[in-house]
Every structure is written in C-alpha cells, then in structure tokens.
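Rule-based calculations on the coordinates, nothing more; no lab input. Here the structure is a predicted model, which is why all the values come from computation and not from measurement. Cβ atoms are built from the backbone, for glycine too; each structure is taken alone.
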Structure I
Amino acid sequence: MLTAEGISKRFGSMAALEDISLTVNAGEVHGLLGANGAGKSTLIRILSGAIRPDSGSLRVAGREVPLGSLAEARRAGLVVVHQELMLFPDRSVEENVFASVLPTPPFRLISRHARHRKVAAAVERLGAVLDLKARVSDLPLSRRQLVEIARALCAGGTVLVLDEPTSALSQAEAHGLFDAIRLITAQEAAVIFVSHRLDEVFAITDALTVLRDGRVAGRWRTADVDIPTITRAMVGRRADERPRPAGSASGGAAAISIRGSAPGLSDLDLSVGAGEIVGLAGLEGSGVSTALEMLGGVLPVRGQLEVKGKPVTFRHPSQAIAAGVVYMPPDRKKAGLWLDRDASVNIGAAAVARMGALRGLGRATLDMAAKTRMAEVGVRANALREPVARLSGGNQQRVMLARVLEARPQVLLLNDFTRGVDVQAKAAIHALVRGLADSGMAICVTSSDFEELLDVADRIVCMSAGRIVANRPSADFDKLSLLALASSGAATAAVA
C-alpha cells in the first residue's frame with residue numbers, strides 16, 4: 001500500500017534522516033517507533049507532503065506520489081491524524097467530518113442530504129456510534145479522536161498515519177480505538193501507528209520499524225520480536241554506559257512533599273529533599289506534568305501538601321511562589337515569556353511581588369533585577385533590551401529560567417526544562433541546575449528525554465498510567481530499563 005525508498009533530509013549541517021525506507025502492506029497496522037529525536041516526526045511530515053526531502057521516492061497503492069505536496073499526498077489517500085486534534089470545537093460532528101471534502105470551486109452549493117450520506121458512510125467504516133449533530137466540544141476526547149479519523153476516511157484516506165493517538169486516552173478508550181483501527185484495516189486500508197506505549201504497540205501492530213538517529217535501526221514482524229529487543233534498538237546498546245550526576249544520591253530533609261490524587265493520577269506519594277534533583281520520568285499521559293503542576297499550585301491537590309514539614313494549601317501559583325515554590329512551564333512561547341518584550345521586562349517581572357505598594361516600576365528597577373540573573377544563566381548582556389522573540393531557543397529558555405530564579409525559589413519545579421534547545425545550551429542549563437542543587441535548592445524536573453533525566457537527576461521517580469512504578473537513585477537505571485518501566489506493566493515485566 002505504501003513504499004518509501006531512500007528518504008533523506010538535512011537541516012543545515014544536521015542529518016535528520018538518512019536513506020530511510022518503509023514498506024506498509026494493505027490490511028496492516030505498522031508501528032513506527034523511536035526515541036525522541038529519532039526522526040519520526042520528520043518522516044511523517046515528508047510522507048504527508050508538509051516538507052520536501054533532499055532525496056527519495058514515495059508510492060501509494062502502486063502510484064508514484066510527488067514529494068513535498070500536501071495536496072498530492074491527500075489525493076493519493078495518505079492522511080495524518082495528529083496528536084493535537086485539528087477540529088472545529090463549536091461545529092457539529094457532521095460538519096467536522098465533511099470539512100475534509102468541502103468543494104473548492106466558489107459558489108458551489110452543498111446538499112445536506114449528500115453530506116449526511118457521505119459522513120454516515122465514513123463513520124460506519126469505523127464501526128463507531130456517533131451523534132452527527134452533537135457539537136464536538138461536548139464530546140469526550142476518545143470520541144473526538146474518532147471524529148478526526150472519520151474525517152480522514154471521508155477524505156478518501158487509504159493510508160492513515162496515527163501520531164500518538166492514545167496519549168491522552170484511558171486504557172478502555174484506547175481499546176475502543178483499537179477496535180476501530182482493526183475495522184479500518186480489515187477493509188484493505190493501512191495504518192501507520194506511532195506511539196511510545198510499547199504494550200499498545202505490541203497489542204495492535206502487525207509489523208514494526210524502529211528509527212534511531214535518523215536511520216532505520218531494525219524491522220520486524222511484531223510476532224517475531226519482544227519489548228527488550230525493541231527498546232535496545234531504540235536507545236542503542238550502550239545506553240547503560242552513562243556518566244552519573246556528581247550530586248548526592250539523596251537529598252536532605254524534605255523541602256516539599258505531597259500525598260494525594262488528581263484526575264488521571266492516583267496514590268501520588270512524592271518528596272524532594274533540600275539539595276536534591278528528582279527527575280519525574282514518564283510518557284505522555286503518565287501524570288508527570290500533573291504531579292509537577294500540583295506541587296506548583298497550578299492544579300488543586302486532593303490530599304496533603306507540605307513545605308518544610310508544614311501543611312500548605314495552594315489555590316494559585318502566586319501562593320506557591322510566596323511559600324518559595326516556583327514552577328516553570330514547559331512551553332516558553334505560550335505560557336512562559338512575553339515574546340514581544342525584552343529580557344529586562346521578562347526577568348524583572350518576577351520582582352514585582354516584592355515591591356511596595358504604589359511604587360513606580362521604572363526601567364532602572366527592571367534592569368537592576370535582570371542583569372545579575374542574566375549573568376547567572378549565561379545570557380549575553382546586549383540582550384537586555386532585545387525582544388525575546390529575536391533570541392535563540394536556548395537563550396529564550398535561559399531568560400525564562402532567569403525569571404524563575406528572580407522569584408527566589410527554595411523549591412524549583414522545571415517542566416521539560418530544556419525543550420527545544422541545542423546541545424550546547426542544554427549542557428549549560430544542566431550545569432546551572434546542578435549548581436543550584438549543590439547550593440541547597442530542592443529541584444524537581446521533567447523531560448521528554450529520559451537520557452537527560454539520567455544525566456542531571458540524583459533520583460528518578462518513574463510514572464506510568466497515573467501511578468509511581470519506580471522510585472530509586474538514577475544510578476540504578478539506564479535508558480533501556482527506564483523506557484521499559486515507563487511504557488507499561490508489560491514492559492516492566494519484560495525488564496524484570
């Protein structure tokens with residue numbers, strides 16, 4: 001059904017993909033696996049026509065498909081269902097599904113009866129029961145996922161790429177989605193299934209292709225391989241030969257602790273000691289971000305939260321900050337920085353709460369608060385008055401870290417703290433965080449890169465499906481075992 005050969009792509013001096021080949025048969029669910037940065041997203045974008053490769057060819061159902069054209073990929077029946085669903089929440093299910101086949105000529109009338117028939121046929125192919133008149137915003141996430149897939153089928157999709165389709169679904173909802181996938185492939189369509197949840201991959205796929213560092217690391221029929229083999233292919237055979245953090249294996253007295261629960265998270269029992277870096281490891285939907293947001297006052301806590309042994313209640317992040325607990329969000333562009341303002345304003349804003357009432361906020365005050373922090377995190381001095389949007393990703397991340405430090409935390413919560421930064425900037429941020437811990441600060445971090453957690457954390461708390469499945473010094477893990485633990489109960493059993 002799909003044959004891609006010799007796909008290569010470079011971004012400047014970096015080789016994102018090198019000579020990738022992929023074959024997917026009709027009636028098959030084909031798993032596409034790889035650690036973060038392996039090249040999965042780049043390959044998906046090339047297959048969908050979003051970017052043009054430097055070399056390679058693509059055939060769908062025996063027909064050559066020009067690369068680099070979204071329209072040609074769609075015309076060939078290749079449709080990507082992205083992890084972040086692209087639906088119109090205020091419109092009905094029927095309108096959303098039919099949006100993929102709206103006529104392009106101007107002033108073309110649409111027959112409601114014809115629209116209904118076409119949408120109903122697509123939904124029937126899924127074997128789903130959907131109220132076509134229901135507004136999408138009123139549907140649970142699992143139903144919205146089916147609406148997105150129905151839209152792909154309505155557009156004539158014969159090869160569907162499902163990118164992390166179960167990342168926010170419960171186990172029961174995921175099984176419902178698997179039933180729909182099996183029904184689709186039984187009709188001679190093909191599905192490329194991208195997921196980090198290895199137990200689900202083994203439950204639904206017929207064949208697997210693993211990418212590592214932009215190359216194919218292995219191909220198997222699913223029935224002929226096991227989880228340890230796949231995880232070794234994903235991370236390499238030297239994953240256990242890693243330098244360990246220079247910090248202590250355990251912290252001092254607990255600076256913050258929590259026992260509680262939240263939607264999608266149960267029986268959380270977590271503490272971080274003074275001078276300790278604790279890494280929260282988990283895949284999408286595991287609960288690591290929820291746990292960090294509970295500690296930082298972003299989400300309410302059902303249970304008990306203590307700071308330095310004293311019970312506290314945070315109803316807002318400002319209350320957490322007042323208690324010395326500061327949370328840094330993962331998305332610097334949407335939730336962390338004012339991109340149109342300069343570094344001085346972004347960093348100095350954290351000092352406002354300490355200023356007296358009716359005190360003027362002048363440039364000199366902002367600059368004074370920002371300069372010391374900029375030097376501390378390694379942002380060049382001439383960026384003081386430069387709009388943050390003009391800075392590199394690494395410097396933007398450092399500016400956000402500088403603002404967090406300007407709040408003078410005793411407990412620092414860093415969510416995906418080096419997201420989107422280059423290797424050099426990442427190493428500098430790691431060194432800074434290590435130095436803060438050595439000075440006595442309690443630090444809890446999450447990262448989508450398990451290798452990073454092993455590099456920087458003293459202790460790893462691994463979570464899966466909203467529960468803690470391991471809590472040990474980082475020296476007890478390698479990337480292979482950590483990935484297996486985070487993937488599922490099946491993976492845990494395989495490692496044991």
Structure II
Amino acid sequence: MSLSPRSRPDPEPGPEPVLDEEERLRELGYQPVLARRMGGFGNFAISFSVISVLSGCMTLYGFGMVTGGPVVMLWGWLGVGLFVMCVGMALAEVTSAYPTSGALYYMADRLGGRRWGWYTGWLNLLGLLGAIAGIDYGAALFTGAFLHLRWGFEPTPGHTMLIFAGILLLHAALNLFGVKLVGVLNSISVWWHLGGVALIVGTLAVVPDSHQSPEFVFTEFVNGTGWENPLYVAAIGLLLAQYTFCGYDASAHLSEETSNASVSAARGIVRAIWVSWIAGFALLAGLTFAIQDYAGTEATPTGVPPAQILLDALGTGGATALLLVVIVAQLFCGNAEVAAASRMVFAFSRDNALPGSPLWRRVSRRTQTPVPAVWLSVGCAGLLAVPSLYSTTAYGAVTAINVIGITPAYAIPVYLKLRAGDRFRPGPWNLGRWSRPIGWIAVIWVAVVTVLFLLPQSSPVTVDTMNYASVALVAVLTAATVWWFAARRSYGTPQAYGSAREQAELTDQIV
C-alpha cells in the first residue's frame with residue numbers, strides 16, 4: 001500500500017520538537033478530553049502490571065511443563081525476552097512520535113493509510129480483549145485452587161466461570177472511578193509483583209528439604225503434546241514467554257492521560273519489558289527448582305500446577321499464603337488490562353470504527369473515564385472465555401488469541417515506519433542509528449511467532465484439542481472486512497475529518 005496524502009508524515013526529517021503534550025495532541029488532531037493525571041512511574045507501572053510475571057508465568061506454567069518442560073521454559077524465556085525487547089524498543093520509538101490513546105492503529109493510519117490503521121486496530125482490539133479474558137480467567141483458576149486448599153472447594157468449570165464473572169465485575173467497577181485510582185493501584189502493583197516474586201523465590205529456595213538439580217532445570221526436555229518432533233514442541237512451548245510478554249502497549253494507550261507522554265510512554269514500554277524479563281526468569285527458575293514430583297504436579301487436583309509445587313514444597317499453610325500473593329498480583333494485572341483495552345475501545349470509537357461508536361466513545365464528565373468502553377471491554381472478554389465451560393483446552397486457545405491478535409499489531413507500525421524511511425519524524429525518544437536494524441529484527445520475530453501460535457498445540461487434533469486461535473483470527477479479520485464497507489465513509493483519524501465542528505461534537509459527548 002502506498003502512503004496516502006492524508007496520512008503522509010511531514011516530509012521534513014529530524015526529531016519532533018518538544019511540545020506541551022496537550023498542544024501535541026491537538027496537533028495530531030484530537031481535542032483533549034481525558035484527565036492527564038498519570039506520571040512516568042504510573043505509565044511504566046501499567047505496562048509492568050499488564051505483563052505481570054505472576055499472572056502469565058504462573059497461569060501457563062502447566063502448559064510449559066508439557067510443551068518442552070524446564071529447558072524450554074527457562075531458555076525460551078531468555079530468548080523470547082531478547083526479541084521482545086527489540087519489538088518494545090521499536091514500538092516505543094513510534095509511540096514517542098504519536099502519543100495517542102489509539103496507539104497502534106493511529107500510528108499505522110498515519111504511516112500507511114486508512115486500511116492499515118483499520119486492520120491494525122481490529123487486531124489490537126482482539127488481542128486486548130483476549131488478554132482480559134486470559135488474565136482474569138487465570139486469576140479465577142488460581143482463586144479456585146486457593147479455595148480448594150483452604151476449604152476443599154471443588155474448582156469445576158462452572159464454579160471457575162462464576163469466579164471469573166465476579167472478577168470482571170470488580171475490574172469494571174474499579175475502572176469507573178477514574179485514571180487516578182488506576183494509577184495508584186498500578187504503582188502498588190509494581191512493588192507487590194517485585195516483592196511477591198522475591199518472597200516466592202526466596203521461600204522456595206530456603207524451606208523445601210530437597211530441590212531439583214541445575215542439570216534438570218536447565219536441560220530437561222518433556223514432551224506431553226503427542227507430537228514427535230522436538231523442535232516443533234519447543235517452538236510451541238515459547239507461548240508461555242510470548243504470552244507473558246504481551247500488553248506493554250498499555251503505556252501507549254494511556255499516553256493521553258500521562259504527563260510528558262512523548263517520553264514517559266516510550267520509557268514505560270521499555271522499562272516494563274526489561275524489569276519483567278529479570279523478574280520472570282527468577283520466578284520460573286525458583287518454581288522449577290522446587291518441583292518435588294513432576295508427574296504429580298502435572299496431574300494436580302487443584303487444576304493449577306504452581307499451586308501443587310507450593311503445596312508439596314511448603315505445606316498447606318505456606319502454599320495458601322503464597323497463592324494469595326499471586327492472586328492479588330493477577331487482580332492488579334487484570335485491572336490494568338481493562339484500563340488499556342477500554343482506552344483502545346474509546347479511541348477506536350472516537351474515529352467511528354466500531355458499531356455503536358457514538359455510545360462507546362462517551363466519557364463521564366465527573367471522572368473523565370470512558371464508562372461505556374469499560375463495560376464493553378469486560379463484556380466481550382467474558383464471552384471469549386465461555387468455551388472454557390466445555391473444553392479443557394479452551395484456555396490455551398484464549399491465551400493464543402491474545403498473542404496472535406496483539407503481537408502482529410505491534411509490528412505493523414514498526415514495519416510502516418521502516419517503509420517510510422526519512423519521511424518518519426521521530427519523537428524525543430528514539431533509537432537513532434539502531435532504529436532500522438532493531439526494527440527489522442522486531443518485524444521478523446513477530447512474523448515467526450504469529451505463525452507458530454496458529455499451529456495445533458496437541459496431537460491428535462480433535463474438536464477438543466484444536467487451536468481455535470486461528471478461527472478467532474479469521475473471524476475478526478472477516479468481521480473487520482465486512483464492517484469496513486459499512487463504516488469506511490465515517491471512519492478516519494482527524495487528518496480525514498478533523499474539523500473544528502467535529503472536534504466540538506466529540507467534546508459535547510462528555511456526559
């Protein structure tokens with residue numbers, strides 16, 4: 001696709017001058033309507049909270065145990081983290097140039113044209129909604145395990161779904177109070193996560209009488225997938241790390257509510273990735289060293305292998321205490337993801353991309369929060385998890401939906417920036433001469449993992465074991481294509497329709 005005149009970046013090369021953020025937002029075509037009450041630490045905290053090693057690593061640990069085992073979990077984490085850092089740095093550079101709530105789709109629209117922005121937005125939205133479903137359903141699984149250990153609660157799929165619904169409602173309620181509360185909770189979340197990882201790893205290192213050997217932790221390969229090719233199994237096993245390293249675009253989605261967003265949002269993305277990289281490796285190593293019975297951990301009656309590791313190593317009292325630490329961290333994570341997804345819904349609706357856009361872009365006058373967008377986000381996430389009532393593999397599919405939706409959306413603006421060359425004007429945070437090599441590494445990595453996580457995860461492939469992420473991807477692209485013909489005349493970023501009258505209409509929709 002060629003750059004359209006409407007979306008073509010300013011032709012003059014060189015970094016953007018530093019501007020007041022409200023002035024910069026108006027220059028990009030949007031009237032400020034959200035409260036800019038988040039600082040740099042809060043912006044980093046929301047991406048760190050969404051990545052949440054105590055959510056991603058813990059909820060997919062059982063998946064990792066059968067898709068390569070310890071060697072893939074530990075070395076895969078280090079390798080995936082390195083590539084994700086390249087993706088994050090490349091995306092941060094584009095975020096610095098275009099700090100808006102629309103984030104990825106707005107960047108793609110400016111750099112590539114309307115259709116690039118349209119499909120990027122739908123992919124991003126699929127990934128964000130899949131992330132809410134994956135995070136909160138994972139929290140429901142851990143809550144069920146906690147209740148099982150404490151009171152003998154039976155974590156059936158129906159009971160887990162009820163807990164999941166309650167968690168969604170909690171996160172919707174918390175997000176209705178405004179971004180200031182979200183920022184405070186995310187700041188607490190950072191220290192809770194870091195302290196929680198240190199507590200879990202330290203306790204598992206000191207209390208158990210026996211530990212696995214370093215040889216087991218760093219070289220043991222386990223294949224419980226039914227596939228015979230070890231390379232294929234190891235590739236599928238990278239989902240644990242790649243799923244955990246999702247959601248750092250939250251810093252970009254909250255940029256219209258962040259001070260000095262052109263720098264703070266970019267820094268927030270990169271810092272969230274490298275801090276999570278270190279903390280996640282420590283957590284995975286600590287858990288794996290503490291395994292007492294590998295087969296028993298896989299077949300745990302709690303339904304959550306890390307809970308069985310804690311139970312075997314520490315006893316019921318210690319296990320329940322640390323599970324509570326994990327659950328609270330997962331609740332912080334889900335709350336941050338609802339904030340990010342709702343801002344995406346708000347921004348996409350602001351540009352008339354969703355059915356019912358006039359409703360979803362409404363903002364509360366009292367809290368300056370997009371209330372309908374919050375409810376739509378949690379409602380759609382709830383629907384995505386419904387198949388978990390009937391299929392034991394559905395949760396793996398939900399996590400894959402998150403990855404194959406959001407990860408390509410990360411690479412599209414980066415690819416378009418590379419294609420634009422000197423016509424792209426970098427913001428105050430940029431990679432300089434490293435921009436192109438890091439950008440191409442990011443694009444190639446995303447292409448590889450997108451293909452990987454569309455592949456079947458178990459053999460033989462049946463209705464129960466099929467990877468439905470491919471179905472979800474086809475469904476959302478089909479829906480986006482169909483809706484394009486209905487909405488293409490009304491959809492567009494402000495460069496297409498941003499008259500003063502229309503901006504005034506958006507402001508009037510603060511209710």
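Quick notes
- Structure (I, II) behind the derived value -10000 of helix-only ellipticity at 222 nm (-39500 (n - 2.57) for each DSSP H run of 4 or more, over all residues; to 500): I
- Relative contact order in percent (Cα under 8 Å, 6 or more apart) from the coordinates reads 33; which among I, II: II
- Source structure (of I, II) for distance in nm of label points 7 Å out along Cα→Cβ at positions 122 and 282, computed value 3.4: I
- When mean projected area of the Cα convex hull in nm² is calculated for each of structures I, II, structure I comes out greatest.
- Read-out mean projected area of the Cα convex hull in nm², for residues 130-321 alone, computed value 15.3, structure in I, II: I
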